[in-house]
Structure I
Amino acid sequence: MDAITIHQGTTIPLMNNNIDTDQIIPKQFLKNILKIGYGKHLFHDWRYLDDGTPNPDFILNAPERQQATILISGDNFGCGSSREHAAWALKDWGFKIIIAGSYSDIFFMNCTKNGLLPIILPQAARQHLAKLAPDQVITVDLPQQKVSCPDQTYFFKIDATWKNKFIQGIDDIDLTLQHAQEINDFEQNIPTFN
């Protein structure tokens, strides 16, 4: 998992509430067991017209938004099914951080386990960030737990365990491997029965 300490990036505002995982990555694209290759299908039903061409009115298709790494959204982001592919698709497209009003619990955990930082900010803060120009860079400072743009700073809460994992760039497997010698010692001392 890539570490996140201080991240600077531009944003894409998609301010709908209740964006569910089937909207994030529709079921027909859940054929791959790898965590890559899903970005091209992100928000497929909104992003493409019926003939398969890009929808020019959908913000992910805007040329000036192609390098954005921070998604700003509404409440209850990632609701619906528990598909981990939704987090994979967002990350594969290039997002590193999502700022929403709230998340479904399972989606939130899927993000944290896949190196996608979910931040909760109130509506007024998100509305302000959503109005920023496409080239306006904002700064997410995880150690200080703040999101800054030129005229405002917003503070957010995060569980200390997840904060530490993101800053160190480690996941649950990395944590387990930190105890490899203890695990090995335990396994060596398991009695065998004949």
Structure II
Amino acid sequence: MKDILAQYIPERAIEPVFELIKLNEIHLKIVRERVTRHGDYRRMPNGQHQITVNASLNKYRFLITLIHEIAHLLAFEKFGRRIKPHGIEWKMTFQKLMVPFINPTIFPSNLLPIIAKHFRNPKASSDTDAHLSVALKKYDPENDKNYVFEIRDGQLFRIHNGRIFKKGNKRVKRYECVEVKTGKIYLFNPNVEVELLS
């Protein structure tokens, strides 16, 4: 298991993560990329705890995602199944689990203040924190995608499922974008990755 973890998370995180997995009897599955989520936690019918994480994540996002999912397991175990999945119990658990990892032996110094700020009140997904998402993207392999906030108003772009949109005005935090085929308006977070069309 440590050899597998070494492929996906920072070296100094391997031992503490391995201990969390062993202590909580987690079956970790590393899976092909899913567009809708980075990872998930599930209690199987036989009682086993299963966590899946996308293999395509960079090592820092992979670590945050894995700890996020372990926090679900521990919050449900401690507070019961009736809690909100990303409620106060989960946030407290996630914060507590992440504290030992938020240090310069694990994360680059430029990420530390952004991560520390995020964990004052962690969101349901690291992608909903635009600052963290953009900072983490710098450690992804190069690709030809752009963020919605980077493209000009009126430009056309394609999302992962092939649908084409035209970028519109910014509301408070998100952008109004019109789907070309239907004329319907959708709101996009600024850090959604899209393919720019000429």
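A short reminder: the numbers here are calculations on the coordinates, not readings from a lab. This structure is a prediction, so every number in the text was calculated from the model and none was measured. Cβ atoms are built from the backbone, for glycine too; each structure is taken alone.
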Fill in the blank from the handout: Value 1.16, calculated as Cα Rg over 2.2 N^0.38 Å from one of I, II, is from structure I
Exercise for the section: Output the label of whichever structure in I, II has the greatest value of Cα Rg over 2.2 N^0.38 Å, for residues 86-141 alone. Expected result: I
Fill in the blank from the handout: relative contact order in percent (Cα under 8 Å, 6 or more apart) gets 27 when computed on, of labels I, II, structure I
Exercise for the section: Assuming -7500 is helix-only ellipticity at 222 nm (-39500 (n - 2.57) for each DSSP H run of 4 or more, over all residues; to 500) as calculated from a single structure, say which of I, II it is. Expected result: I
Problem - Test item: FRET efficiency 1/(1 + (r/R0)^6) of positions 30 and 174 (r between Cβ atoms, R0 = 30 Å, to 0.05) calculated as 0.70, pick one of I, II - result: I
